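Below you'll find the structures, each written out as structure tokens.
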Structure P
Amino acid sequence: MREWAAELGLSQIGVSGIDLSQAEAGLMQWLAAGFHGDMHYMAAHGLKRARPAELVSGTVSVLTARLDYLPRGTAAGWAARELSRLDEPQQAIVSVYARGRDYHKVLRARLQALATRIEAVVGPFGHRVFCDSAPVLEVELATRSGLGWRGKHTLALSRDAGSMFFLGEIFLDFALPETPARSAHCGRCSACIDVCPTQAILAPGRLDARRCISYLTIEHDGPIPLPLRPRLGNRIYGCDDCQLVCPWNKFAQPSVLADFDAREGFAGEPIAALLAWDEASFLRRTEGSAIRRIGHVRWLRNLAVAAGNALHTQPRGEAAHALRAALQPWRMHLNALVREHVEWALAQGDAQRAAPPTAHGVAAEPSPHAGHPAGPPVS
């Protein structure tokens, strides 16, 4: 099966049992604290998320899979280059995983092809394929099956591949030998906790999603809380900071698939250029992309916050003029959410232009990405 998986472009597979009872208490505590925010689907199925046989009747084993997603040709030093984008406030940052094709489609298709390959050998069997598409404790299953361990940022981490990979599963109605779990190797390193722009990682393995930039820019459909807007910087879809500073990601592997190569417009594009996309342009350019799911309204909301932060940092000059011009048409948008965020963005630049200059020219708040401690992990 490993050979078949590799032929399909999968990076690693493992097998987990279905007794996840030890994870139930932590799941319920996380939900009770409200850390899931607007992600009501996280609570909708109760403990089914931790009970695979209740989600899919007859399940006795879970085949797990890892799919690396760094673009082909990614070279050493890539994480530092990604971090440097934070120092270009006029440039929009899209999380690395979302710059190519929608991973749900890519991974599900390969998992289904793997199931078909298995069926050709063992005969018909009951199964269901998942990839971030159902109430499944994906990281729990991945770590139990040896794909890695749970990092302090709550993501799966591998000594061989860092954390830049997707997870998927095949629920099976026949037993397979379980692959052994891996021990954790974060040691005393706290780089991911220290770097989080919004302090969303409250403690090792404890994340308040309501403060996470990935949640705020993707899952959350309301206003970005005012105190957190400056913390978003120029991130318009997702946030990779906790992964970029992780020492284990020096071992992250480029994908073998062209699907995750960056599309035009999603790597290094000026915020002003993206604000020029009307809804038809947005839908055309995001066809087949995970970004499409947030819709044009949230896209504009996120861009407005990034534009406001850029204007706060650089309120004068040609780039600032281009941003103001790009924001103007959206002041009359039919959606109040867009209008409010656009007015906020324009106000950031106006306030800075009116403020007395400092010794460096502009009075500015602390950088939303100040400090990137990344000492070596202690195994």
Structure Q
Amino acid sequence: MAWTDSPGDHKDRFPRGVCECGTDLAGARDLGVVDRYQQHEIPPVSVKITQYDQHAVRCGCGRVHTAARPEGARPGPVGYGPNLQAFAVYLMVVHFIPVHRCVELLASLTGSAPSVGFVHGMLTRAAGVLTEVDTRIRTLITLAYAVCCDETPLRVGPRTPKPGKKKAEKYLLVACTELFTHYLLGDRDLATFKAFVIQDLAGSVIVHDRYQNYNSAELGELTHQLCCAHLGRDLDGAGEVYPDAHWPTQIADALRGLIHEAHLARATGRDAIEQTIKNELIKRFRDGVRVGLSDTTSHGNRPGERKARLLLEVLRDREPDVLRFAHDLKVPPTSNQAERDLQPAKVQQNISGRLTSEKRTKDRYRIRGYLSTASKHGRNMIEALREAIRGQTPPDPTPA
């Protein structure tokens, strides 16, 4: 830990007791400081009850004015303050603490004893005050130059699948940038994709994993960047199907080389990859695709052969969507940002398992989208929650 020159407190410590000669050390001569130690500590936390008496006053003109309740106060004579409310939401949404355990934690750490119903109800209340900012985040994403999209299954609702469904699960969709995150809970069908932000991204480049719905004509004319991380994994799979072939490695190496050169160009302040290097890497990419296509003239019968052939056809037929990042440094080569923003959902599944209510899950991910956005802007999540609960309109995820 780093030493600080401005500690919050400073205490001198002297030896206590009696010397071997029998003299009390309290009267001994001070020889100065011979050792220093800085301790990082948090004070014990306990719930503090504050009574607010709202007074009324009468102006000389006869009008009566009454003091407002403190920010975040709810109806009724007694309630919990915004700090405790923010703490409860933070534990449930960010750290996936189940409601009953959240109540136990609050009781153990603060001495307060909120009911399970109150703590669970905070999801709906917090999501309610974030309606406006959620819409704002969605709008700002539609204005972005490039947007990463992804989706992941989520175990939500009853354990019995609905009629016509094989699994009792929903899908969580994310659209995000380096500054904004927006989620939608739905299915992996075209109706959900139409309800999502994708239809409004006609002016953006969409970075995605090649799932068929992103290419639907019903979503309008979209500009694509196929995720090179997914392409690389598929090329690794093709290499296992054709272990003696060189083309899977050649194509993957060419893509990795282009990604490296794009990162290097951005890091050095250039607006493009050096043309000679780019041409050479693209030539290697195209040569590898041609060789692969000549080696796989049909979809084959062995496991993996059809997938490898389809991959090569995508690399051939959609080259502009594969290599867009190499020609435009404002386009990311992968949808890794979307995968990072979906990772909390996967962690939650491992920790807590099935979420029983679709409505509360939607509340969770409206809050999560706001907190993810706030964090990307360098904001503290607890402070961002506290501001929202206090009733700021709209709670602002961006720095002041």
Structure R
Amino acid sequence: MFKSAESLPVYLDYNATAPLRPVAREALLAALAAPANPSSVHGFGRAARKIAESARESVAALAGAAPKRVVFTSGGTEANNLALRLAIRQAGVTRLVVAAIEHDSVLRPARAAGLPLVEVPAGPDGIVDPAAIVAALDGGEGPALVCLMLANNETGAVQPVAEVTRLAHARGALVLCDAVQAAGKIPLDLAALGCDFLTLSAHKLGGAAGTGALVCRDDWTPAPLLLGGGQELGQRAGTENLSGIAAFGAAADAARAGLAAEAARLAGLRNRLQGLLTAACPAAPVHAGHAERLPNTLCIGMPGVPAETQVMALDLAGVAVSAGSACSSGKVTPSHVLTAMGLPDQAAREALRFSLGWASTAADVERAAAAWIALQGRSIK
């Protein structure tokens, strides 16, 4: 039976995962079409190696780096863990300074490392103050690693990574920048950021889940987390996920092409959505609303209504979004990002994240706004 556009679900959860781009799907299927182990020396293997190296060039171009500095991983989580291991075991880091708004794939291994750790909160605008990082560095002794993401996954707030890197390097510290959410949404340039390690994930920009990358400065070569074969120039053992890598390369090319125009389009849609919601509910807080944000991200609260209630209500209305809080074993906890910004628990529990992407339309925004406004109207009766 034919379904009208009004009955089709609206997906506004791109920061969780983006739908697979058509060009990425084509690249993925093409890589699956023949026996393909890039380590094999016969014709099939050489063809597979060519696919992998072409994708490496595409991902390197997205990051503004040399292809030889790109190590493919299973995703952003592995890339972040690999970077932390490199800094601690190879570079001799003895202490960690980590932004409290980092993703758990940075926070959890940092906390488990057994090293002195300072977690630096963000300001009410969602931005980590470089002076606070400097104070943390100056307050301890020994080689340090600073972890500061380029853009936050919940609020979209863009962090001052280049400035922090300059200040950290002046104090002999290394810098890890998780660029998973920023990639494909704002320009990336490893040299301009100056960081030592940059991490990426394919599925955030329309590639396939299960593929990511660690990008290092020229003078760093990570030792593998897993021991085995000599894949990835000896930096990551295991047969390459060629189909995922191929899709990653195609998605990187698509995201990089017309990046400025797409960012402007998404910012227009995001601002339209924000305007509709705040007009209907002037008391609704827009978290990091006065900071530079990713063009696709809106984190907004509905006063008095828990985020999980909002997520379920919008889901029933055919709109997919995410809460600013996480559920673990049935227990709802406030967003660690928003509490790190100084928000009280209740406000952190009421935050909802809308995130748009390559297939989002004006009609999607209108339907999402109508569903949110209808719930808000019912909540105040």
Among P, Q, R, structure where FRET efficiency 1/(1 + (r/R0)^6) of positions 157 and 269 (r between Cβ atoms, R0 = 30 Å, to 0.05) as derived comes to 0.95 = R
ask   = One of P, Q, R was used to compute distance in nm of label points 7 Å out along Cα→Cβ at positions 125 and 293, and the answer was 2.8. Which one was it?
value = P
inquiry  = Computing distance in nm of label points 7 Å out along Cα→Cβ at positions 117 and 173 for each of P, Q, R, which one ends up highest?
reply    = Q
query = Which of P, Q, R yields -12000 for helix-only ellipticity at 222 nm (-39500 (n - 2.57) for each DSSP H run of 4 or more, over all residues; to 500), as computed?
reply = R
key: At a computed 21.1, 66 (Rg and Dmax of the Cα atoms in Å, for residues 93-260 alone), which of P, Q, R   = Q
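Where a number appears in this text, it was derived from the coordinates with a stated rule and is not lab data. Nothing here was measured: the structure is a model prediction, and the numbers come from that model. Cβ atoms are built from the backbone, for glycine too; each structure is taken alone.
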